[in-house]
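Structures given as structure tokens follow.
Bear in mind these aren't lab numbers, they're just calculated from the coordinates by the rules spelled out. Here the structure is a predicted model, which means the values were calculated and not measured.
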Structure I
């Protein structure tokens, strides 16, 4: 891990939020600042089946996700402002070397949810599925 990322990662405190997709409940780490979104799950060893990371943005857009410095595969779910899933990418593999692909949704999203690989298939998650969560108030 490069020193800059290591320092950033050490000082990130993540708030959490409970998420429900269908009957499945998850505990999400909130990536709600530019620094937290930049680091994401890089250098993390694994996610438990009920853990995930929720990237929170200010506006809907075509937010891309890459797998640089990742240690395990993930499923990625893009969610719009109406709390509906607009795109899904399953079993995204960690990037090798300096070349890596950026995965982008087919429709604009306000949130990006990263889960353990296999979550989408196991829980029969599909596009247009409604997602339920309430974000905590922003800290001032």
Structure II
């Protein structure tokens, strides 16, 4: 199964996304939630409209998505029901005041800081995966 990267970024009052492996496909919605909801139908419609010679072999098979966020505010908005700036600060070991500045857009995190945030989120996800009930 092919995994397609979905590059998500802020666009006006909403969000937009493009897929590097699918030339010409862009989707914009009011929220990350709506973007995720409509993405499969949108990409399927786009693929149907391609000429045969434009289609890649994976386009006829099942595929899934990996979401790549371009900034912290879009990530927080996209998962607002699950994480907030305080929990993201705790998960990644970053000062809460500094995280607020990242979320508000006053500061942009360095590559090292974004890697730290990503690492913290993945570690937290692994911990959640290991939870079970008797």
Structure III
């Protein structure tokens, strides 16, 4: 594409980068978001697994949440503190087992998931479906 459009000169990428540096700013290129694969378990349940783990800000990853009944059926409890490791493990287990892509992106932070992966309980078909993406983040062969 020409640097000229409608008779006006448009700045080049180099010019734009120079302007950003001069104002102490930068542009980060990030993924548009994970792509999800559907895994069917031997009992006909669906487990959704992203090709990359979702990321959240610290504030969002450690907030208090209320899970919808479709994710967490117990009437005894509906609010969880994601800053608490036990609460977070309970939420992540429910979301990984029962959630759809929007739920995973809403409640799960990939870094925190990987940190607790080895100690959290998951149904074997859910763990098996998610293990390759965890291994890829850890740098192991999937």
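A value of 35, 27, 25 was derived for Cα extents along the principal axes in Å, for residues 32-111 alone; which structure in I, II, III was it taken from?
I
With helix-only ellipticity at 222 nm (-39500 (n - 2.57) for each DSSP H run of 4 or more, over all residues; to 500) derived from the coordinates and found to be -14000, which of I, II, III does the value describe?
II
For Rg/Rh (Cα atoms, Kirkwood Rh), which of I, II, III scores largest?
III
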